Structure P
Amino acid sequence: MHFDEIPRDFDRIKSNVPNNRIFGLTVNNDLDIIKEAIDYGFDYLSFCTVFPSETNNSCELVDPKIVKKLPS
């Protein structure tokens, strides 16, 4: 399951789906949200966009330095 923001009731959602589900979240430059997503146990993070393009009109560009700061 993929989310664009952390649901307020994420723990309830997570407990009500099969155990084999994976959870992802689209993030940007906000390290606090990235840390919160990691703390919640999201399986993967998806960065909105790192490089400018004509089709990107819905989110800010993610600074590559932010991506490098993440734990492996």
Structure Q
Amino acid sequence: MDDILTSIAGLSSAEKFELLGNLWDDLSASPSEVPVPDWQKQELERRQSDARVTTWDDIVDRLKAKYGH
């Protein structure tokens, strides 16, 4: 791993960003294999429980009420 880190340190910023994109693509190909810490799962659950769902009809009604159309 030290050899890899040494190699990465020698890359330009553009090359590091390209490497980062390639790593992200590789990880996202198998999302079930990416570990998710419990604190992130809890935060997601909290945000989902706080989220309000607004239908398109509700949005249209609010805009009509605001702008009188």
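Bear in mind that the values in this text are calculations on the coordinates, not laboratory data. Remember, it's a predicted structure, so these values are computed and weren't measured experimentally. Cβ atoms are built from the backbone, for glycine too; each structure is taken alone.
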| A value of 3.1 was derived for distance in nm of label points 7 Å out along Cα→Cβ at positions 12 and 60; which structure in P, Q was it taken from? | P
| field | helix-only ellipticity at 222 nm (-39500 (n - 2.57) for each DSSP H run of 4 or more, over all residues; to 500) derived as -22000 - corresponding label from P, Q | value | Q
| field | Structure from which 4.6 was derived, distance in nm of label points 7 Å out along Cα→Cβ at positions 4 and 52, options P, Q | value | Q
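Given a value of 22.2, 66 for Rg and Dmax of the Cα atoms in Å, point me to the structure among P, Q it was derived from.
Q
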